[in-house]
Structure P
């Protein structure tokens, strides 16, 4: 646990007690064991995988823990060209030496720079509107959200949409967040924060389809 980057492989196979410790580390940046609290080092990232096919012997992650993750990224099969490249690189001798590794201080500096990227009030408002539209209790929620969603995304979704938008802007050589940044990131930020009901399941509506409809429904602020 005491590392800068943690990879929790098949996290849904870890028992609830282990999940609880991970949740504390992600939220409080500390771990308590035998009554002693240990602070985590900075930076601290958690990456996790889960296999959606094999469900036997798994422990579903609680909503509170899922909400701690900034993104949920769906990985499908590689394209033919991508698979050829992977097979080529993994079946021959390759020098995997990293010539210019980043230090923890480098990453912390990048985080500070990302937070300095300006986001217009209209862009922030758009991100918040998208998140509000996923909540069936919200006045701005469309009818299909009320029909298919039990629980929508919380405030962390709004925060993460804007923060991720700032990073995406930098990666694309821009120093301001656009509506397109928010739209592009919405599926990854929202899909694990939506709890759909049995009506959605009966109509074969998944989180990504719901997000697509929300994006089509919510208009950009004038």
Structure Q
């Protein structure tokens, strides 16, 4: 067993996005409002597409954005264009896209998977850089969607402590692995014992940075 951590947002029975903001101190609340306002002022419009609303043309765009992200990060593009078509074929009603338009051009996209009670953020990309757009498309739109349809949580992935100030807190995760070679297994177990303690310390440290109000905060 390996212990790691991801950043998740939890729905505390919010009625709308403003309810979520009200759970934050004034300074944090105003920072998020500013980021969302800047996206609007940049002339960016966000469109939500789900299930059968998503066409092959939209998947062409999403694949382009996915590749733009992997190319920028020098990461392997392990997904093919066909993969997105297969998702559309077999998981139609579980798919959610946010496409961002400026003037008449689609300039960015974020893909999510809709679970029974959780929204899973997966892929993001853009053809140009717009300040705060990543936060809007991947974090705030996801929160808003989860509140509107009554999902319990949003899982935004493992990396990026910047997610904390936007409402996503560290959560312990688990994975299971088997190694047939006993010597290999013993060596890995020793490492994982050390790593587990380190992850627990990191979660404790990051949780202390929670943006949510303490009892006496305003």
Structure R
């Protein structure tokens, strides 16, 4: 199998973070190029990705041989990566997603022009704090994306009949501190207005502070109790 498209993704490094990235990309059916100088580690993906290259990604000659300039997105998953980033930039790679090990490292990466910087340990710490500090967060954490400053974006299903067959403006979501930004109804995507009617089994995407979003999720997911 070979890399064919400009929107393929290269992942440099097959340590724990790199493996996690690769495994998720495989689940997403992306075409992946894996690069690592550790042959034993890289070979684990030979049967799972489009191409595996054993090479030092800090070497310009190796990058030229790979044709890295034809790859749309490169994830640099190794921690010691300044030389690799510089080599990739020299080859004209613009869409770089780079791992930083601490704030100082992230600052240096930003100064040399990296557009997306990931700090896995820091972000995992934030998520752990959110789980510990919000009573409902653990129930919905898989459906929530942290946006910073205590705000999240999340999607859930309308189960409660109390919210079904009513116009959004009559449900007063603003009083709950949240906003519905998108509704998915089967194959149809709806940008909601005040007079949009919510239907049972709609998938609604909501933005707001963590406690408010998880509270409204709980209400939307709660079926009416059976009649006595």
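Just so you know, all these numbers are worked out from the coordinates, no wet-lab data involved. These figures come from a predicted structure and were not determined experimentally. Cβ atoms are built from the backbone, for glycine too; each structure is taken alone.
For this structure, a couple of remarks:
- Relative contact order in percent (Cα under 8 Å, 6 or more apart) derived as 14 - corresponding label from P, Q, R: R
- Here distance in nm of label points 7 Å out along Cα→Cβ at positions 60 and 116 is compared for structures P, Q, R. The highest value is that of P.
- Taking FRET efficiency 1/(1 + (r/R0)^6) of positions 44 and 164 (r between Cβ atoms, R0 = 30 Å, to 0.05) as the criterion, the highest value among P, Q, R goes to P.
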